[in-house]
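Take a look at these structures.
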Structure 1
């Protein structure tokens, strides 16, 4: 009877339990770090000493990789991740780490502008690889859409510019970055709306849509509307504290979104019947997919 109950429990979608907060922290820290390196490269023409944000970006990438290393059941087998660059986006993410740290170190110690641009490009590639890691998990409907990849990239860039703008009270010359930050907040909002619509069109587990529905109001109000208004008002009035407040909300919202995506909205596919069996010569019935809100097709 116990075995039968376990089988029945696996029919509807279930929240995945393989990636916990340690897995989410890889996307939270690593995505913010890669986005920060890309934003720092964009800020190079401002003529500010950018060694501190470079160091912070490298530290965040390292913290993300360390967090996911803690999740591995046998941590000293982590080097095996480098074996599949042709098929695994997790391998490609890991392979990007050494050149990121090398170019970042050159940018930090020698203040090399070319090295900083290379670190920025690699940081952006790192964020993209993280999005593709999620998409490769095709058994999780919330992750397998291209719109999810776009949302991860938009969130990483928003967080990167947001972290830079947090330093506006110390470096007033960074105030001008509040306008691209507000633009990226708007882009992230549009990608978020497209992502939600994409899930509704293709269908998704009830648990996924319910988790995202519960999160959406706070995400949009705090992480987008409030963040953009504060950033623009602060830049227009030359008030670094307002810019930093808006940037903090944008960054915090990005971290909470990744936690929600990985730990709360990640429900498995579940089982489905494309047609219910017929009785005798009768026609087969309609398909059944427990625990799903059906869309209009994939």
Structure 2
């Protein structure tokens, strides 16, 4: 059973089409990237999944059916806008929000201690939220998102305000939750994190899905006529190569018109002056693809 299913979902605010025929599904045990520029419709889509907004048309299923109050307790949501109670102590905030998710106090205290210690917040548990740094706020927000052991976790810019050490810590925890069978929806502008963590993705632009699929498949879809090769030999003198660039012991070879990667590989293998240690199609980064799609549209 899919954790989330959207089929042909639409939502309009006045003349603005916030969601236009949006369809995708999210499975248990995967990290799903929900991507798009600011104003693309991502937050509207998330709010419809959470039953905060109702779609104008289409179908949304959560855990196999309509949203219920019980199902809401199976969901953890980390919004981009942070809003923990500034005048309350960190531990009190965590326990209060855990109680809203139906957790018994003893269970919540034990789980909170585990997370606070792991995220290096234990010594700050009695400080008011207003006394904590931005990074500490972010880690606290993550704790209240996952403390009740939800089956569906939605995180919007989960690494915002974190230094590299804490970014890696949160990243590992998200991967652990995926390995436990949780369905995770991640919305972020950090495309390198999407490449490293997400199994599948959609890119929403002007309320409509413009890219959909496995992350590697999307990158291959936009691969050009460039290959990456490491080894030794006169790679830059091959007639099949239009442009050769050398970076960090790796050659990027742009093929001449009409030459395929298979033809070049055959030439490299048969050329006695060349030794090949690695050969692969040069895949564009998601950041390059994002800019190509969204940036070109903005220029137009």
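Coordinate-derived values only; no laboratory data. Computed from a predicted model, the values in this text were never measured in an experiment. Cβ atoms are built from the backbone, for glycine too; each structure is taken alone.
Source structure of the calculated read-out (helix-only ellipticity at 222 nm (-39500 (n - 2.57) for each DSSP H run of 4 or more, over all residues; to 500), -9500) within 1, 2: 2.
Can you say which of 1, 2 returns 12, 33, 37, 15, 3 when P(r) over Cα pairs in 10 Å bins from 0, in percent, for residues 58-185 alone is computed? This figure was derived from 1.
Source structure of the calculated read-out (FRET efficiency 1/(1 + (r/R0)^6) of positions 122 and 170 (r between Cβ atoms, R0 = 25 Å, to 0.05), 0.45) within 1, 2: 1. Once FRET efficiency 1/(1 + (r/R0)^6) of positions 42 and 210 (r between Cβ atoms, R0 = 41 Å, to 0.05) is evaluated on every structure in 1, 2, the highest one turns out to be 2. For the read-out relative contact order in percent (Cα under 8 Å, 6 or more apart), a value of 20 was computed from one structure; give its label from 1, 2. Clearly, the read-out refers to 2. If distance in nm of label points 7 Å out along Cα→Cβ at positions 50 and 146 is calculated from each of 1, 2, which structure is the one that comes out at 1.8? Matching structure: 2.
When distance in nm of label points 7 Å out along Cα→Cβ at positions 130 and 266 is computed across structures 1, 2, the figure 1.3 traces back to 1. Here Kirkwood radius over Cα pairs in Å was derived from just one of the structures 1, 2, and that gives 20.4; the source is 1.
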